[in-house]
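Nothing in this text is a laboratory measurement; each read-out follows from the coordinates by a stated rule. Nothing here was measured: the structure is a model prediction, and the numbers come from that model. Cβ atoms are built from the backbone, for glycine too; each structure is taken alone.
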Structure 1
Amino acid sequence: MSTLTPRFLLIGAWNPALSEIGALLAPTLAESPLSSDFEVVGVTATVFLEKKFAPFWTELRGKNPCVQLVGSFPKGFSAQTLIQRHNEDGFFRVLDGTGLREAEPALYEALEEANRLRQDLELANMLQEQEKRLETLRGDLETRVEKRTRLLAESRHNLHLRSLRLEGLRKALLVVQEASSLSEMERVLNESLATTVETSWIRIVPAPQDSEFERQIAHMDGFAWKAVPLWRHQEKIGAAFYMRPKDRPFRKDDQDFLAKISEAVAMALDRLTKIGEAENLKEQWDTTFSSMADPVAIIDSSYEIIQSNTAARGKKCYEQFFNREAPCVGCKRGENFSLAEEDRFIEVQSQLLTLDSSGQSYYVNLYSDRTEQRGMEKRILESAKMAELGTIGSSIAHELNNPLGGVLNFAQLMLMDLQPEHPFHADIREIENGARRCKEIVENLLGFTRAPRSDEIREIDLRDVTSRALKILELRSKTLGIDVRFSFPAETCIIPGHLNLLSQAFKNLLERSIDSVLNRREKEATFKGRLVVDLRRVQDEARKREKFVLEISDDGLGEGTTAGRHGLALQIAAQILRDQGGDLEVSSPSSPDSWAKISFSRPVLES
């Protein structure tokens, strides 16, 4: 059996031996397959005269335009019919027999013709595709050449314009910095920009008059104008108005150039403003310094008074104000501190001041006698705390500790007997947690009324305080499945304070965040919760020094966390932090976020 792929389709009574050369024999037109794989189709006169042959041949040529037609007709067949059909169907070869000897050469020649036509068709398509591609490339090349030519011309023009404007910018920077008044600045600036920007006149208007001036010129006609705001840091100090003829509107490059000019104008205007402010401040300082009731003194690094409103120049500050022969114990120049001298309590606000370029340090000290105020505040606080919380704390402790201990013991005994999967296990666990919570409230009340004298002030590391508070609540947070993340700086964070009291304050704030997470978990069963503790150093711009900031944040619901069981704990934490020289900020109950921020000024160490 032949293994050749059929390339010939012979329809009708053809010699069966032709199948050996790769021909597919179909007795009738109905049994003939329509396939584009056939390169040559042979038909007999009977098949040729069928009405279905014409559409069959048309469809086959639609599938394969290169297919060739070979016909076998008897010698008596009508020549006129054959010529007519040849013109319509295009016979490659007409045979007078269907035998192997006559048909085989004709079929192979037709196959070669079909292959040749196919190659020609593919070549024509390739050439057509290449022509299209060449045409596209030619169009792209022409477009690029045209664009490059245009860009080159524009670059030359812009280079020339930038050279002119660079020179104008240099002149403008020089003249505005040398001007001694606003009118002089406007004049010299207009002279330097007349050739580069073609300005007719320039006005520099300080804020807030610049807004009214802009409204006025907006209704004027006959010229084009551009207003450029003048900024000092993030503050608007005025605007520069540039005018030129109406037929010369300001372009984008003009606006960019004027923006650079206006930066120099802003610096020059700021310089003039500061000169005037300095003169006014000097007069105000002299008047204010002399009229202050509390003593104010400027001292140097050796404690000598340079200037004072008490006319004590030349003396030592500790001699003048405290009748001492040596510097005061606890003196911290450059920051706020307090001094206790016998029955007096003095608050000193000290600020570092640099008066010359030699590096000599000076300090401005304001001395405020807070003896009476301090005593009154202490008496009021102690009396209110001891009268209210002392009575409540002592009575509640004795009345509640015994029943709470019994509830807690029985709950723990029941938990020992119940398996974790028991339906009552969760309820008993909740009873145990509630008893523990009540016990913590009692302990907080008692701790607030006690004076922990055994806990003396010393230098402590805020990292240790925070770690201690976290360890106290570690069991509870892990039991509740709350993700606790903390970040501490590598360097120490040393402040003076009470370790136990600060640990209690931090613990109260951490418990507040944990309960905030539990508030959200009550509304969202699948919620886990996260608590973030971040301790870092930041720059205090107001005091020009570093401070330590501890931020406690969570992703829970903050409503209600400042009331109820945490109302007293939050007040205790706030009081402790105030006594230790810290600042506390917390989120409000209506805020969607729950956070607390604690700040401590970093102590300045004496060299």
Structure 2
Amino acid sequence: MQKGVPQIMDITSIRSVLHYLSKNILPTKFENAQQPEPNTIQLSFRGVDAQTWLEVSWNGDSPRILKINKPEKIGRESTLSKQIRYGLKYMALISIDQDDFERVIKFGFAKKPGDEISKYLIFELMGKHSNIFYLDNKHKIIAVGKQINSSQSSFRTISTGGIYSGPPANLKKQPREDESFQSWKESISTVPESLKYCLLNTYQGVSPILTKQLEVISNTSDSEIMEKNIDFISDANLSEIFDSWRIWINRFKNNNFNFSVFNNFFYCVWFMDKEINCENKIDLCNGLEKYYDYHLKQKKLELLINRIEGIIFKQTNTEKRNLNVQYDLLAKSENYQLYKEKADKIFTTNDIKKEDIIRGQKLYKKSKKLKRSRELIKQRLNIYKTNLDRLDEFTTLLENLNSLNHEDLLVKIKLLEEIMEEICNEFNINLKRQREDKKSISEIQSSPIQVDTPSGLKLQVGRNMRQNDLISFKFSKKGDLWFHAQESPGSHVVLKASSQAASEQDLQIAADLAALFSKAKRNIKVPINLVKIKDLQRIKQGGPGCVSFKNVEIIWGNPTRGEDYIKKNLKRVI
């Protein structure tokens, strides 16, 4: 597993969550289901004392089952969530089953505790083969997360209306606590490969992360022992691994779980605090939720950035090609005088024939056409240049997200989604998207940054085109001041000077922030345009955030000073 990718939930982590659920939510009444993403569903259960939310994902990159805090209500509806919600309405969850080292979880539902099970939810959390099934009491598939046809799998087809059959049986050896060291060594020594490979291919329940955990807790003299060929590992080191192996089996079998983070990135549910010098005890379910919440958001953030960069790169190349075509046409149009001179020469000759007249008229016509086209070509050149400038602005907005490294990941994700939406709308780019209702779209809109100056005036900074437009026109009042880096793409900054007169220090801080949130932020000093809001106007044919102004004053901004100030005084507009 690479650093930066969420740790895949292995059987030990799954077992720890199921142990908690079996103790705390049996029996409970099913209450709600919603699907925030294509391969993820969230389920709500109501107990005597509290409501419990679960998140189950059959995403191939990060299959998981987690207890989560109450999530935001999702505006969109999916067929799967509707079928589960209406099918399990008023029913009780009365059983949670999972066999030893199998990653198949079965939730049983009945009309009330004590009745026979009449509905099932089955979760198969097995990497890229993960799936969810909603079954009746005869194991007939009512709904499924993803259907598999015969062309995708010759072993097992999955479709609604069919009868559920489990995944292929696991033929590997089951780990046993009473197995001797010699037997264990012989089992994994059948093929002379790395210790990691031998464990993975010999025993059930072993995952790449488990081999890493065994390596960490064993404290062997060879820190990379799992990558070493088993024939070259001493019995002393193998014995250390075996001792850790038996500890894992014991805690797995006896449901002795404890959440901890090691190596600054990975987590484990069977280490004890004292074994890894962990000072702060973390609740297992809360620890798992926070871990996946952070790393999945981080992954989504990186994917969004890469996608937006790809869109900008592709559109920039398109605009440059169009610009070059117009430059070629403009160069050709400069020959209009040459065609006119050729036509004049024809008509000034004494011996002129009919075909000469026709040819001369064609040359005049071509000359006039080229002359008229010059203005149109120049207009198109301005359009493509403006488009390139706008794409440069979007690139700057994207880069400015990294100006505040401590900023909440959810805020960054919302900003990125809005920036992508703005680019697609402005350049008529069609992307495949999930259907969302108007309510859910409005709920995810981000807010501009807001800080106070030392004298108490408010400063607002736009982070995308919509925010730039809002703070410059909708949120502003007569008397407010507008700041923007001179001849450089960047964010709009508005100083709310309508409430009281701004001091020199207030103006300087606003200029420093305008410099920080601009393409010129790596310069020591940046020239900043200072304009009164009353002298600011929208450009009618431009997109959001396109402005023109008059009566400008130039002051100098310092990006480094702006960064120091905003980190100490940051708060956001709600």
Structure 3
Amino acid sequence: MVPPRKPPKKDSQKLETMRHSASHVLAEAVLSLFPDVKFGIGPATRDGFYYDFDLPRPLTPDDLPIIESKMREIIAADLPFSREEVTKKKAKALFAAQPYKLELIDEIPDEKVGLYRQGAFLDLCRGPHVGSTGEIKVFKLVSIAGAYWRGDEHRPMLQRVYGVAFDTEEALAEHLNRLEEAAKRDHRKLGKELDLFSLHEEAGPGLVHWHPKGAVIRRVIEDFWKDEHIKRGYDIIYTPHIAKVDLWKTSGHWEFYRDYLYSPMDVEGQEYIIKPMNCLGHILIYKTSQRSYRELPLRYAELGTVYRYERSGVLHGLSRVRGFTQDDAHIFCRFDQLEDEVAGVLDLALFMVDTFGFESYQLFLSTRPEKYTGDTKVWEEATDTLARALARQKLAYEVDPGEGVFYGPKIDIKFEDAVGRGWQGPTIQVDFNLPQRFDVNYVGEDGQEHMVAMVHRTVLGSMERFLASLIEHYGGAFPLWLAPVQVTVIPIADRHLEYARKLEAELKSGGVRVVVDERSETVNLKIRQAQLEKIPYMLVVGDREIAEANVSVRLRSGEQQASLPFADFKKRVIKSIANRDKKLKR
């Protein structure tokens, strides 16, 4: 069996408790400024805390220092946190003027509810909390955002105040620096500045339009993805964008994921929906003939575009959209082949993570949830198989109890970008549900039919979210092999244009993405523009370069390199692209 998940370190537990206590102090401070405030919830987060408020007016950034000042007064008073337990009836009386708290009280299954008090302030809470407000160390309020109550767009929009909290001033300063850097790297901002993609309300929110430069990056990634899958024994397939709704009812998606599926459309008296996932098309292809154990494993891969309904309030650039292309694959194998197949997927997934330059990642093994399909013994065997595959690859992981999907256990890989933020990456899921529902079998050595082991897996996730992570990881300064424009040639004067175009043609013949800046502008302005566009190499050419068949090379960092023969530069660049180097060759 898999080992139990390690409990959180005491230091992290203490910090989480302090952050939660800070949210209560935030609520008390807001109450002192807005006596008519209605309270939502205020949990701790990974780096701090937030609290949701229904207020008589919108907050502005100018309000944050005022709220902070009130919080510091409460912290300086060193008010003890004390727990109380009361009946639901009494709790309702105490929170009679707080409709959101009353709703929460109604949902508590116990006869009594927990409250926490600091001074005169009382809040509905399970705890725990620090001993007193004075134990809250270093904090800062950082932003205000809208948040629907309970995440439901049909419920009131509340105002969410975010804060961060740490043990030391140094840790806070480091975190604020990361936030500043993260803001500079925001893929929505860089996507516009670098002309990569756009989203249009008139076309519908959450639907991405890829501009030529963004489409180049995506094409390079997709071509690389396809080549690697073919090398590893996958067959590339394509499936339709719509299917009869009955297919999704048979699969269970209509029942389990109805809120995320778009409404059916009528096609000649039949109901169709646009597909929310690719797996059913892959099953139908598998079932076009009777399969023998000798044919397995079969690995079908597809860059399939799918559509899921997401509330407008949760849409976020490329990272949360309504239409996205999944780097999807499904493996049909025997159960005795499952460990090998999972190990192979892990190898491919980590190769992808490394190739794209993500150096830090975590693995999680998610086990059987409370609601599940299939036999518990099969679940345990599959979970053990995933654990063995992880051990075989010598990969450290954490167990995430009860976080598997209803149809099987899974492995998730979450990688960190350059500023330490986590992104959902590859996932490997074993499925017991669909093979049963669709009678997906093979004929074994014994001549009898046996259910296949089916694996759902992605090694990048969705192309949209993966591009968001890449943009933010590199701050838009992509490695040479991914850059939409790899080289720009800058002629000093019009008489140098012919030589610049000759270099352009030679580089293009070697597969390099290159442009000539023919504008009648100064060289310095052209260099600056290329740096803003984060083009890896700039070749400045004038009389001397023409005479010596050289190029003067500048990097997007501003570094000036010595002149070198153009043939040497071309050879170096082509080799670097072929090797998918993560850094520019100097």
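Quick check: 184 is what I get for volume of the Cα convex hull per residue in Å³, for residues 87-190 alone, calculated from one of 1, 2, 3. Which structure matches?
Values: 1: 184; 2: 132; 3: 148.
Answer for the origin of the read-out: 1.
Assign the value -11000, calculated as helix-only ellipticity at 222 nm (-39500 (n - 2.57) for each DSSP H run of 4 or more, over all residues; to 500), to the correct structure from 1, 2, 3.
Working: 1: -17000; 2: -13500; 3: -11000.
Among 1, 2, 3, the structure yielding -11000 for helix-only ellipticity at 222 nm (-39500 (n - 2.57) for each DSSP H run of 4 or more, over all residues; to 500) is 3.
Taking 7.8 as the value of distance in nm of label points 7 Å out along Cα→Cβ at positions 399 and 495 derived from one of the structures shown (1, 2, 3), identify that structure.
Working: 1: 3.7; 2: 2.5; 3: 7.8.
Going label by label, the one that fits is 3.
When distance in nm of label points 7 Å out along Cα→Cβ at positions 127 and 527 is computed for each of 1, 2, 3, which one produces 6.0?
Details: 1: 7.8; 2: 6.0; 3: 6.5.
Checking each candidate, the match is 2.
Rank structures 1, 2, 3 by distance in nm of label points 7 Å out along Cα→Cβ at positions 215 and 415 and report only the one at the top, that is, the highest. Don't jump to the answer; show the numbers that get you there.
Working: 1: 7.2; 2: 3.7; 3: 2.6.
If we compare distance in nm of label points 7 Å out along Cα→Cβ at positions 215 and 415 over 1, 2, 3, the biggest value is for 1.
Suppose distance in nm of label points 7 Å out along Cα→Cβ at positions 327 and 407 works out to 2.2; of 1, 2, 3, which structure was it derived from?
On the way: 1: 5.7; 2: 3.4; 3: 2.2.
Derived from the structure labelled 3.
If you rank structures 1, 2, 3 by Kirkwood radius over Cα pairs in Å, which sits at the top with the largest value? Kindly include the intermediate steps, with their values, before the conclusion.
Numbers: 1: 36.7; 2: 29.4; 3: 27.8.
Ranking 1, 2, 3 on Kirkwood radius over Cα pairs in Å, first place is 1.
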